[in-house]
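See the structures that follow.
Just so it is clear, none of the values below were taken in a lab; they were calculated from the coordinates. Everything quoted here is computed from the prediction, not taken from an experiment. Cβ atoms are built from the backbone, for glycine too; each structure is taken alone.
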Structure 1
Amino acid sequence: MPRRQSGAGVTPRILVAGGTGFLGRAFVRGLARRNAQIVVLTRNPGKAAGLGLPAEYIRGDVTRPGTLSPAMRGVDTAILCVQFPGYPVEAPTRGRTFMEVDARGTAALVQAALEAGVRKLVYVSGVGADPHAGRKWYRAKGLAEASVRESGLAYAIVRPSWVYGPEDRSLNRFVSLVKGVPFFFPQLGGGTGRLTPLHIDDLADLVCEITLGSSGDGFTLEAGGPDVMTLDEVVRTAMRVLDRPKPILHIPIGLVKLGAAVLELLPGQLLSRAAVDFVTQDGVADSRRARNGFSGFRPRALEPGLEAYLPRG
């Protein structure tokens, strides 16, 4: 099928695969502010409509490749940011794994894009992605990146660091512990994992600019906040913003994994030993290429980012 050409005066039709998730919702809102026509790929359009996003909802499931090509028809550019429910705790019996969704799911989306004549792909990966990595989440993201690069389509790949914001489930879990646990903060491990926390709105601005323009085409761009911080420093920053200082109690990783091993046996995606490694690992982004290539990408530091939405006390 011939590839679609976009031009001046044409409202681009953008598909966001993963548009109901934390990252995807921010991309949809950012694109809407830029007057794009947006389609959200979702397994359950009826349920997704309750989110009130400024988008059309269309049914598709990355674990069922046959559903994807029809969803891609008429699409100029596709943003690929799908995650499985319960991420990062896998549920292999339900097909909720990094390899099934991130790697094979992205490959299926790429194939569907080719069949439908999509012009460009924007893949939201992660810092550390490598198809030869030992850890499966890095390996799955690396394989997904390879699918995008080898597609023959115009593409851009964005590798964010740890992303936070009002609707996230990672840093806000820390916030809940700061508020809810008296006397101390329970930190998994030594709190030495190094991160470059990135506000969701800063990531969304970058992804939208890459999606609607061509400056990022052919590039892999890491994206993180301006400061390298340890997990303990992230927690102390949240305490300062909330005005709730308290000591940090470090719980040995071995003890945490022992508990995780028990939780793996219970119904639901509560916790796993692999997920413990995931949430305590380093995630440092080198954002120089993104800052140099996109003058509007000037990510805020963590403290003012938190102050924008966390009430004190």
Structure 2
Amino acid sequence: MSRQKILVTGADLAAQALEVLKNYDIVYAGKTPTEEDIVALCKEHDPVAIIVRYSKVGAAAMDAAPSLKVISKHGSGTDTIDKSAAKERGIAVVAALGANASAVAEQALTLMLACAKSVPQLNERMHAGFWDKSTHKSLELAGRTLGLIGLGAIGQRFARMACAMGMNVMGFDPYATTWPEGVQRVDLETIWRDSDVISLHCPLTDDNRGLINADTLALCRPGVVLVNTARGGLIDEAALLAAVENGHVRAAGLDSFAVEPMAAGHPFQNRSGFILSPHIGGVTSDAYVNMGLSAARNALAVLGQTVEAA
């Protein structure tokens, strides 16, 4: 009798997660699967679960896998999964909430510091033989105000880091069930008006797509720093480019983009004021294991299997 199959929309999964899933056959979609690839693999293998690392999972993939019971995200953001289609078909959608919180919060902190201190630019100048001590002025963050949009596990962890640095921290999150100590709860208008640094930590929804746009950027303080380790669709990239080029935004530290992977010739490339990383905030050796284990355990919980500790 053949074993049930689980499709992983990536090329690998942590060994610890594979041990949890040892009673299933694992099918990998490869490093850069397309939606069409996912649909084809669903038709071929009829998985009972999909663990989503890359690509989108839409209605066509769900219809191609009549045995599918659960779609488990290898991470916290489920915007690449058609949740409405899943609900209509009785397919559970689960996420590895908090599994990569430390990693992503550290990346947000890194990008904020790099923007404030011009680390990449100074490093490049030093390697080219320049000594810019007499001409460079960086931004001191102690006493400055950080505005967080989204206070889930990542936002809360970043808030604690910023508070420890002596920053004034305020946040907006109408869905937060807990609120971190030392963070002032404010509305979005206050975030725009009073923040020296704005950092995005919210999921992408139809309601907040393009949240950072020409109008909201115009409300921000001149010289604001913008950090995004959430989803690229939260930002109108043309509006941000204009704001950086005219100096209204001091610098933008970005780990996610509207279209990924970023194609050669993107307007942010080779432009001063942009510090870029390829959506790797949650890509650490520890987070890789934590997200894999959480995704595997979440899938098995829906499938009704006993989840062994690992």
Structure with the greatest value (metric distance in nm of label points 7 Å out along Cα→Cβ at positions 81 and 241, set 1, 2): 2
Rg/Rh (Cα atoms, Kirkwood Rh) - highest-scoring structure of 1, 2: 2
Among 1, 2, which structure scores highest (criterion: volume of the Cα convex hull per residue in Å³, for residues 217-272 alone): 1
Structure responsible for 23.4, with mean count of other Cβ atoms within 10 Å over residues 201-208 calculated and labels 1, 2 on offer: 1
Origin of the derived value 23.4 (mean count of other Cβ atoms within 10 Å over residues 49-56; candidates 1, 2): 2
